[in-house]
Structure I
Amino acid sequence: MTLLLDLVLAALLLVGTAFALIGSWGLAKLADFFKRLHGPTKASTLGVGCVLVASMLYFTFRPGSTGASLHELLITLFVFMTAPISAHLLVKAALALDPGARPAPPPAVRPSERR
């Protein structure tokens, strides 16, 4: 493999592990359920995506490769599609169990105050 590909793979792995670490730290340290939900759904999804793209590039361009490695691409697409949906369903379930956790609606804006 070339030096440029090695640098790209290293950068993707470092960024991916940094995002995964930040997401895990947010899951452990944030105060309530709604704040904790952002860690795994946002940062960890990006972390897993970067690591999977690095894996896809490695197995596509390694010596003796027969073609593009699409398994990782399919896994990445699946994770990117299912993480926001699962987070949305978890929030809906939490709000159904505790309706008092719902934030207050924003104040109404009169037509004369609109820009």
Structure II
Amino acid sequence: MTTPTAPAPAEPRGLMAVGAAGLAFEALVLLLALPAVTTAQRGHVHVAGVVYLAALAVLLVVLAATLRRRGAVAVASVTHVLVIAGGVVTWPMYAVGLVFAAIWAYWLRLRRTGGRA
């Protein structure tokens, strides 16, 4: 006879909210960077670069809203690589992407340990 196994402990609800807030804040930073990108390049920025950063911001907002769904955490992790790649548009995006990727990695660690640092 088999013994019933206890269900896996649920993630703390507040921890998912912190992850969603982090993604939303990252989207806000990207949106605030758009005017700076266009003026810092003195009009020599490609439209595709601006559209790329704006699309990333929209994707981050959608991921923040759907973070509880299955697979959203994996997609958000890949999106951080795309934000780092935004450094091709303007070099400060490398730094912004790396900072937010480090914050996301710490959040993933907290999520894995159940909210205990």
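Tabulated data for the structure shown
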{"item": "Source structure (of I, II) for FRET efficiency 1/(1 + (r/R0)^6) of positions 47 and 71 (r between Cβ atoms, R0 = 35 Å, to 0.05), computed value 0.65", "result": "II"}
{"item": "Which of I, II leads on mean count of other Cβ atoms within 10 Å over residues 87-94, largest value", "result": "II"}
{"item": "Per distance in nm of label points 7 Å out along Cα→Cβ at positions 39 and 63, the highest-valued of structures I, II", "result": "I"}
{"item": "Comparison of I, II - label where distance in nm of label points 7 Å out along Cα→Cβ at positions 55 and 79 is highest", "result": "II"}
{"item": "Per relative contact order in percent (Cα under 8 Å, 6 or more apart), the highest-valued of structures I, II", "result": "II"}
{"item": "Of the structures I, II, the one that 13, 41, 25, 12, 5, 2, 1, 0 was derived from, the read-out being P(r) over Cα pairs in 10 Å bins from 0, in percent", "result": "II"}
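Throughout, read-outs are computed from the coordinates displayed, never taken from laboratory work. Quick caveat: nothing in here was measured; it's all calculated off a predicted structure. Cβ atoms are built from the backbone, for glycine too; each structure is taken alone.
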